[in-house]
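**Q** Some structures are shown below for you to check.
Each reported figure results from applying straightforward, stated rules to the coordinates on display, with no laboratory input. Please read all numbers here as calculations on a predicted model, not as lab measurements. Cβ atoms are built from the backbone, for glycine too; each structure is taken alone.
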Structure 1
Amino acid sequence: MKQELINAFIERNLKNFEVNSTGWNELIRQMLFEFAIGGWNIEKDIFGKEKYGELRCYTYSEDKELNTVVKNITQKYAALSMETCEICGNEGKKRSVDSWETTLCLSHYLTQKPVIEIDEELNVRSNSKILLNIKDIVKVDIEYDLQKLCLYTEEPVYGTEGISFSWQEPNYYLLLKTIPLHVFPPDMQNPVSALFENLQHCEICGHKAVHQRSCLRCHQEPWTESQVFIEDYGEKTNYIKACQMDSFIDEDDYEKYFKYDRSFEKSHDHQILFGHHDLKEYEKLLF
């Protein structure tokens with residue numbers, strides 16, 4: 001088969017894929033090339049799309065042998081797509097952004113995740129865009145676990161009644177601490193105040209962020225002499241060391257995302273308990 005015909009087939013069908021950006025274009029081109037040399041009738045179009053962060057290609061042949069080839073090709077490129085950033089084509093992995101599954105490199109993942117910022121004039125920004133000013137807040141709705149709040153001003157912002165924030169965004173607790181107590185519902189003012197008054201230092205991450213048996217910064221539990229902890233780790237030092245190594249490895253990129261979080265003060269004498277050898281041995285167990 002002439003290369004010109006294959007190229008025309010590839011470029012014609014590239015337009016038949018509904019994807020979020022151009023990062024998968026080379027993957028799709030290579031997949032279409034394998035279709036062409038694998039026996040597919042290049043007069044017939046192929047269609048596909050992105051779904052749940054994967055490249056899906058819905059193609060079928062009544063020829064059983066060809067259908068096996070087609071299935072192998074589509075499965076191969078579905079797997080490759082889950083390791084390729086949809087935007088730039090660099091190495092990526094599946095991530096969740098605003099409840100949507102997508103495959104992104106770290107750089108494009110971080111640019112799409114909201115980061116709360118509060119400037120000296122008390123403007124609340126998200127990814128550098130001013131959303132409101134804390135002095136203009138007239139009402140706050142907050143969930144009883146204090147992990148989500150909705151802020152209201154006298155003048156609706158951007159046509160919405162309120163703007164929501166959650167604990168999953170860096171500086172959420174800084175925002176919660178900065179909002180004047182009197183705008184919270186009366187029954188929630190004491191819980192909000194008590195949260196910050198009763199925080200304890202976390203021996204794992206070093207932040208003063210332990211609240212009700214969990215660290216609000218690293219989300220680990222403090223060590224207890226419980227049977228489960230003792231069976232799994234033996235002693236406190238081993239537990240802290242394992243948790244610290246998990247944070248350092250940062251497989252889900254949480255620490256990279258929360259690098260600029262200023263919600264909690266960090267102890268100056270916080271100790272890292274693991275060394276290079278410990279980390280290498282731990283990685284062998286994980287990977």
Structure 2
Amino acid sequence: MAPTIYLHWSATPYNWVRSGLYHTIVAGDGHLHRLHSYTIDLNAHTWRRNSNAVAISCACMGGRPDPWSMPPTEAQIEAMCREVAAVARSWDWQAADIRIERVMTHAEAASNRDGRVMHDNYGPVAWGGTGERWDFMQLRKGGPADGGEELRRRVRALLSVEPDPDPGQPALAFRRRATMAARGTELAVEIDANGTSWALAADLLSLYDIPYEWNPAQRRILIGSTDIAPTYREDGVQASIGHPLFEMGLQGGNAPVILRGILRNDRAWCRVLEFAEEFGITAFFQPFALGERRGG
């Protein structure tokens with residue numbers, strides 16, 4: 001059976017991020033927080049529907065007493081639909097595959113509107129439920145109760161054209177090559193237009209003796225280490241950077257994502273300082289250099 005993508009809202013402020021519940025959380029400004037690999041199941045997002053499933057949630061609807069005082073923003077909805085389209089492409093889905101059986105809101109899932117009776121109806125009261133979950137029944141206050149179908153229409157439209165990460169924004173470019181000191185040796189880096197240093201992920205991992213495995217089909221680097229706690233930083237690499245992305249995540253458990261980087265000429269690059277901060281490596285400045293892993 002094909003997997004299902006479930007679309008949620010978190011009933012929180014726009015900047016809320018917490019791992020363990022959803023694979024990806026979309027902030028109010030459309031920023032994506034990839035928290036867990038899409039290849040694993042999480043067990044707490046959609047009652048009795050957590051297996052063979054992906055959960056994407058918008059951080060919104062946290063207003064009190066009126067949830068609609070903090071509605072889904074257009075930036076969130078657009079980013080969520082783009083992420084659904086990206087996941088669908090990675091699974092070789094076409095526009096015609098975007099049906100309620102494969103992409104559905106929590107309101108629809110709670111009401112069993114895909115025809116599978118998985119539980120009692122705890123969805124919107126208007127759909128005969130108890131009203132416990134009504135995520136994206138509507139996309140805006142007072143709007144029609146066709147939020148799920150509107151979202152699917154938008155995803156189908158995205159799948160009908162070639163992907164464009166951010167129209168009008170040029171892809172990130174490396175401006176010059178350089179070297180920097182890292183653990184007492186020279187590390188080759190590339191400097192982008194913002195002055196950010198990038199290095200090959202394989203070079204950094206090998207330099208610090210961190211075991212890893214590259215999965216080209218999933219564009220993932222799996223890290224075989226137990227002493228890393230991802231920070232889920234606010235400035236994670238986004239698709240708008242204009243290059244295909246890869247993710248670096250921990251093996252086992254709920255496969256938390258440590259960081260994302262870019263694929264350039266079929267090689268995986270990540271930001272040096274972000275790598276250092278995630279892996280507990282001492283960083284020095286003026287000039288920028290890396291020392292040893294703290295505690296290692």
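**Q** From 1, 2, which structure was Kirkwood radius over Cα pairs in Å, for residues 89-200 alone = 18.1 calculated on?
**A** Details: 1: 15.5; 2: 18.1.
Going through each structure in turn, the value belongs to 2.
**Q** Consider the structures 1, 2: one of them gives 0.55 for FRET efficiency 1/(1 + (r/R0)^6) of positions 129 and 257 (r between Cβ atoms, R0 = 35 Å, to 0.05) as calculated from the coordinates. Say which.
**A** Working: 1: 1.00; 2: 0.55.
Corresponding structure: 2.
**Q** Computing Cα Rg over 2.2 N^0.38 Å for each of 1, 2, which one ends up highest? Each step should come with its number before you reach the end.
**A** Values: 1: 1.34; 2: 1.08.
Evaluating Cα Rg over 2.2 N^0.38 Å on every structure, the highest lands on 1.
**Q** Which one of 1, 2 has helix-only ellipticity at 222 nm (-39500 (n - 2.57) for each DSSP H run of 4 or more, over all residues; to 500), as calculated from the coordinates, equal to -5000? Intermediate results must be reported in sequence, preceding the final value.
**A** On the way: 1: -11000; 2: -5000.
Label of the originating structure: 2.
**Q** Suppose you compute FRET efficiency 1/(1 + (r/R0)^6) of positions 25 and 153 (r between Cβ atoms, R0 = 35 Å, to 0.05) for every structure in 1, 2: which one lands on 0.20? Display every interim value, and only then the final one.
**A** Values: 1: 0.20; 2: 0.90.
For FRET efficiency 1/(1 + (r/R0)^6) of positions 25 and 153 (r between Cβ atoms, R0 = 35 Å, to 0.05), the value 0.20 is produced by structure 1.
**Q** If we compute relative contact order in percent (Cα under 8 Å, 6 or more apart) for structures 1, 2, which one ends up with the highest value? Could you put the intermediate results ahead of the total?
**A** Numbers: 1: 10; 2: 15.
Once relative contact order in percent (Cα under 8 Å, 6 or more apart) is worked out for each structure, 2 has the highest.
**Q** Let me ask something additional. Computing Kirkwood radius over Cα pairs in Å, for residues 97-136 alone gives 11.5 for which of 1, 2? Provide the component values of the computation, followed by the final result.
**A** Working: 1: 11.5; 2: 9.8.
The structure behind it is 1.
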